[in-house]
Structure P
Amino acid sequence: MSELITSLEADLNLPSPLTQLHSPLLSNKQLSVYIKRDDQIDPYISGNKYRKLKGHLAYYSEHQDKYQGIITFGGAYSNHLYATSAACFRQGIPLTAIVRGEEVDLENNTLSLLVRHGHTIHRIARSDYRLKAEAPQVKALLLQHSYYLIPEGGNSPLSNVGVADIYTEIRHQVQPDYIALASGTGATASGLLRSMQSSNTQLIVAAGTRDESVRARLVHEDVNKQVRWFDEEWGGFGKKKAPLLEAMEAWTAEYNVPLEYVYTGKLICRLWSLIKADYFDRGSTLVIIHTGGLRPESH
């Protein structure tokens, strides 16, 4: 692996902890349940965001003579921008962020970090943002500068480099019957599925969004029929429903693991419903991926 990755990972908590959960419910159901704490990789470069960035950062490092910096995309509260900002800052890589919405607040919890790190931010109209690299402003930047472009969320075949590490780290400690994670764009689920295809492990995917194309893509890639897909059930992406928040609070009080409501909270609620309904065979081992999304209380 490149010197950049070696240097960056020296300060990251890798491999991330794999913690067994204990409760009367799990004992009664005779289940061994673990949670892979990717949220503890780093306060800023955490969860699946680092996993998906790793391959891109390695590629950039190996070809950095060709580039003047990195350009990528995200919304005003993007975890991808947040993690990329911190990673680039620590490695001295210039970052240009294309942000969805001309009106967004540069002082919010996400973009203020980019400002503090001295990165360049271009806020563009939402209609242009949908065009990504074909948007006029972005095309002009790419013509003027030799930027390495990371897709929104880091989603590309290069994301599989870091995502594959999740499965390798798990298998060094336990042999799971099930691995479960929440899904947005599906990149992490796709990378895990690719890593698991020589095993009998089932992949449980709880959608955090209502994007049928993600499910369709995973079904197409699922040559060994390992994916068990569950649709989003809380009203759509980022919806804060009181029953969800109450269930998350109760779960965190019992297991002492913080959650966020966009992805991992939805996953946990789905899994505990399945556990109570005897969905899992007794004696089986379930590993839950905590994909991060939590933020430090202050910068």
Structure Q
Amino acid sequence: MTTKPRLITILGPTASGKTTMAVRFAQRYNAEIVCADSRTVYRGMDIGTAKPSKADQQQVRHHLLDICDPNRAFSSAEFKVLAEEAIQDIQSRDKLALLVGGSGMYIDSILFDYKFRSDLSTVSTEELHHKSILELQTIAQKKYPKEYIDIDIKNKRRLIQLISKGPSKDDDRKNKKIGSLVIGIGQNKAVIKQNIEIRTKNILNQNFVQEVEYLRSRFGETAVLKQTTGYCQVLDYLNGGIKNMDDLYQAIVNATWQLSRKQMTWFKRNKNITWIDNDIEAERLIQQYL
């Protein structure tokens, strides 16, 4: 490896195998991992997020895991600041940085050097969820009148997103601004579906329901928990909406599959990704890059 700072990005939808691949390559190339996942940042959300195991964390140093509690929202802007600091720290020690995850906004904020607004709403995302559509429309129209006319103002999620994050900046995604090899995995839908089914069985066997019960007892039914795939379905089960474990399993599988499809839709907008089918292809790309 040369002494020039290097960054390799490994991305893909949930259950694509990117974490396993990243740990293997991190060991091989003396690298550290910066986790680009909007849910593994939360303490206590371990089983349902398939957070890297303690064994993996002992073998390879992981950054940006367990940095806040699930009773507050953690923003993409916060991630960008902390991730850039971690990458610089890794590179300053002549090590390879691996940016790994499935959260498209997090990854793009680094690769395209997003400039987030500094004048975002001071109202928390959780508070916004308690407001009516009319109240949200009023806030959004006052804060971003130009962008307001271009969104579906009857869609509560879109209104909250505009108020809390500001207008999307698709222009930032036209040209990659940060030098990085970007490897994508997970285009095989059959494999993803099978992995999702296996993962769901595993997390339910690993006391996932008990994990959610504990988090609810400690923090309440926070917006983070209610908006996270898997945790939302378990809360529904605990509240009697889902009647049995079989139905819970199927609900999580279905929701996770929908999440993976949304993630792939996001990634397909990034023309800098080199999609691979196996470790051999990834290894070749990495060796060429290094």
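Kindly point out which one of P, Q the value 0.80 was derived from, the read-out being FRET efficiency 1/(1 + (r/R0)^6) of positions 62 and 278 (r between Cβ atoms, R0 = 30 Å, to 0.05). Please report the intermediate quantities before stating the final value.
On the way: P: 0.05; Q: 0.80.
Traced to structure Q.
Taking -12000 as the value of helix-only ellipticity at 222 nm (-39500 (n - 2.57) for each DSSP H run of 4 or more, over all residues; to 500) derived from one of the structures shown (P, Q), identify that structure. Each step should come with its number before you reach the end.
On the way: P: -12000; Q: -15000.
Computing helix-only ellipticity at 222 nm (-39500 (n - 2.57) for each DSSP H run of 4 or more, over all residues; to 500) on every structure in P, Q gives -12000 only for P.
Looking at structures P, Q, which one was relative contact order in percent (Cα under 8 Å, 6 or more apart) calculated from, given that it came out as 27?
Answer for the origin of the read-out: Q.
If distance in nm of label points 7 Å out along Cα→Cβ at positions 238 and 262 is computed to be 0.7, which of P, Q is the source?
Working: P: 0.7; Q: 2.1.
Value 0.7 for distance in nm of label points 7 Å out along Cα→Cβ at positions 238 and 262 corresponds to P out of P, Q.
With mean count of other Cβ atoms within 10 Å over residues 78-85 computed per structure, which member of P, Q shows the largest figure? Walk me through the numbers on the way to the answer.
Values: P: 25.6; Q: 17.2.
With respect to mean count of other Cβ atoms within 10 Å over residues 78-85, the highest-scoring structure among P, Q is P.
Quick note: the coordinates plus some simple rules give every number you see, no bench work behind them. Model, not experiment: these values are computed from the prediction. Cβ atoms are built from the backbone, for glycine too; each structure is taken alone.
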